[in-house]
Structure 1
Amino acid sequence: MRNFNQGLRENHPGGDPLSISDEDIHSLADYIAEKTAISPKPTIQGDIERGEFVFQHCLSCHGEFGEGDEDVRTPRLSGQYDWYLLQELIKFKRGLRGNHPDDLYGAQMMEAAIMFDENMLSDVVAYIATLEITSDD
């Protein structure tokens, strides 16, 4: 939300950055944190074995089970909708996300996504869909 607020994340075409207070962001985060994590039904087809290989490049930031890491500000991937993950990875690959000079984390993801073709991105998303949500999420 902060990245949207600061104009670091893309908005709809022609859209202005959001204007949400830090207090509202914290309230929203608290609300979302209270929700029970679910594992949505997979919709993306891919080679899960090749996806597991690609995911080896994601482990150091996103964790072995895609649980994310607050210390390095990486989001949880397990339990996310696979169509959303693929959409965002493609945006990083195509330079539509992570290209703002002040978005350091986005730039790191953009560099990571560039290494793989879009079929491999589908494969890694299919693999991520097999990961269990850890109990501390």
Structure 2
Amino acid sequence: MLMVGAVGLGPLPGILAIAFHATGMLAKFYSEAIEGIDNAPIEALESAGATFLQKLRFGAWPQVAPDIVRDTLFRFEMNLRESLILGLVGAGGIGFYIQTYVRSFQYEKVATLTIVVILFVVAIEVVNNAIRALLR
């Protein structure tokens, strides 16, 4: 509702609401991951004369990368679902078309769009699982 008041009706307030929420949640998750870094590898690199970027790349990044990738992929999946729901309530996108076709009793188009959404979600899940497997 804040975004509707700020920019008016249409798809933009939905996009901004999802973006602000996702950014805030990711910042929280990333900060928790960074706080949990073990300093021993960084101190070992520092004693060997590593630069700041080397300490970041070889000391910190390997520790936080799995958490950052996991959280980013999770938020991406969540944003997809949220955008569908926002479309159903009139903010545009594929959800808007599903709602329009339901109201006009065009169930073959609703079924087609539902299958497209399911295939899209499954494809994203397969890609996410492949990325997570690479990080293990």
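FYI, it's all coordinate maths here, none of it is from the lab. All values reported here derive from a predicted model rather than from experimental measurement. Cβ atoms are built from the backbone, for glycine too; each structure is taken alone.
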Could you figure out which one of 1, 2 the value -12500 for helix-only ellipticity at 222 nm (-39500 (n - 2.57) for each DSSP H run of 4 or more, over all residues; to 500) was computed from? 1
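Given a value of 0.75 for FRET efficiency 1/(1 + (r/R0)^6) of positions 31 and 103 (r between Cβ atoms, R0 = 30 Å, to 0.05), point me to the structure among 1, 2 it was derived from.
Computed on structure 1.
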Compute relative contact order in percent (Cα under 8 Å, 6 or more apart) for each of 1, 2 and report the one that scores greatest. 1
State the single structure among 1, 2 that was used to calculate percent of Cα pairs over 20 Å apart, giving 62. 2
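With distance in nm of label points 7 Å out along Cα→Cβ at positions 55 and 79 coming out at 1.6, pick the structure among 1, 2 it was computed from.
Label of the originating structure: 1.
If distance in nm of label points 7 Å out along Cα→Cβ at positions 95 and 111 is computed to be 1.7, which of 1, 2 is the source?
Only structure 1 yields this read-out.
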